[in-house]
Structure 1
Amino acid sequence: MNQTPLVQIVQTIADTEAMSAFFRQVWADGPEVVPFDLALAAQHVGGYSAIAKLDSQIVGASFGFQGTLDADAGEFAGQRILHSHVTAATVAGIGHALKLHQREWAAERKLDAITWTFDPLVRRNSVFNFEKLGAIGIDYLPNFYGTMTDAINAGDDSDRLFAYWSVTPSATFATAEALQSQTEATVEAIVVELPADIESLRKTDLNEARQWRARVRQQLEPAIAEGYRVTGMLDRQSLVLEKQEN
């Protein structure tokens, strides 16, 4: 199989139907993620819909829409964004290819950043977002989608971090590596440990999983409200929050 994905903007009704079907396949036990008619309407007014193919088979998709950050976004208020509502992939590396495509699409439209929400307790997602992409976390959204019912998240609150990925990254924050090397004593930071595998823990000990949720929420929510931003990870096990520079 050719491992170079073809990422393309959805332009036809047939591809829109195929994208919606792909999302239904990925979340087979949950509610429909991106209904066909919603995707079609969003595309008509400047929304983002893309599919990734390998050997003519859809192995990834992403759906989002343009927006403007409001006053709650602090120093980012007023910026024009592509909000990536959902991205899914069934082959390794496709998620990264889709993110790069999003950045190119946003840059062509002179947008400031790409945003999305994700569960910070899923450690591999935090590694991908903060280490591989270089995004930052600028808001904490407790139980954003309500209590989840799908097989992966069943019984847990849907707390989410709001990720911000600049289309033109800048070195606003110090790095997590500086904390490891202790070479920058002036870095004001908070370190928040994450569970090793929250998805498995939900299935074996839901009460312990909920306790992890509560602990992380109690640390992240007030810190971000005070101006800290999630800027990286320490040893791929803990989130690093740094105080926003003035």
Structure 2
Amino acid sequence: MVVSPDRPTRRRDAEANHARLLAAATDVFSEQGLSGSLEEIARRAGVGPGTLYRHFPTRDDLVDSIFEARFASLVELADDALRSSDAWQGLVGFIEDALTLQACDRGLRDVMLQARLRETRLTTMRRKLEPRLGRLVERARTAGQLRPDFEPSDLAVLFWMLATVVDTTAAIHPDLWRRQLTLVLDGLRGTQEAPSTLPVRALTKRELTAARRALAERRSGGRPSPRTSSRSTA
């Protein structure tokens, strides 16, 4: 069989295009969320839409490829946390690092809040991450540093809550989640200690109204909610 000398070149070009598309998609999804423009991704990668669709026939193919790497980063963070000699600091460090990733990446927040990955891929990723999170929780409970009735599933709910805070206040008070996390962690400790100093201020009344509006718009798919106004109440 005669191999065309152009074939290795075409293969290298295809690999380079694939890498550029992944890099561009990472940036666009981080900035715009999972609904980010595919045309913008192709433009930033310096290729045509046809090239994008040859590499990734559907948006789901592209999303899966990007966030498999994102979940791998979470697994690495969990492994680092398990190596900490202090079980509480390992658990808290993982939570803070994971939320920091979400605060910097709107697409990752979409994945965490909306499970916008194919079920088989999501199941595979969870099977890697969840046992590690279970060990983080068990270590802190065994050390008496975490309240004994806290379960690994509570950790998932905690992330849902704080990811919503991150998402709705990113443009208003981007570090607010740190304050809320500190409040939550004080309630999770296994021993009574003096309350922690809160790292950032609370929302102002105007900011709280803006955050409510942002949350309502997210829930309605980006459409302004007619019920959300400056007179909103808790």
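The numbers here are math on the coordinates, done by the rules we state, and not lab data. The model shown is predicted, which means the values in this text are computed figures rather than measured ones. Cβ atoms are built from the backbone, for glycine too; each structure is taken alone.
General observations
- Label whose coordinates, when log10 I(q)/I(0) by the Debye sum over Cα atoms at q = 0.13, 0.14, 0.19 Å⁻¹, for residues 31-134 alone is calculated, return -0.55, -0.62, -0.97 (choices 1, 2): 2
- Which entry (1, 2) yields the derived value 13.0 for mean count of other Cβ atoms within 10 Å over residues 71-78: 1
- When FRET efficiency 1/(1 + (r/R0)^6) of positions 111 and 215 (r between Cβ atoms, R0 = 25 Å, to 0.05) is computed for each of 1, 2, the one that comes out at 0.85 is 2.
- Per Rg/Rh (Cα atoms, Kirkwood Rh), the highest-valued of structures 1, 2: 2
- When mean count of other Cβ atoms within 10 Å over residues 79-86 is computed for each of 1, 2, the largest belongs to: 1
- Of the structures 1, 2, the one that -9000 was derived from, the read-out being helix-only ellipticity at 222 nm (-39500 (n - 2.57) for each DSSP H run of 4 or more, over all residues; to 500): 1
- Of the structures 1, 2, the one that 0.2 was derived from, the read-out being distance in nm of label points 7 Å out along Cα→Cβ at positions 23 and 63: 1
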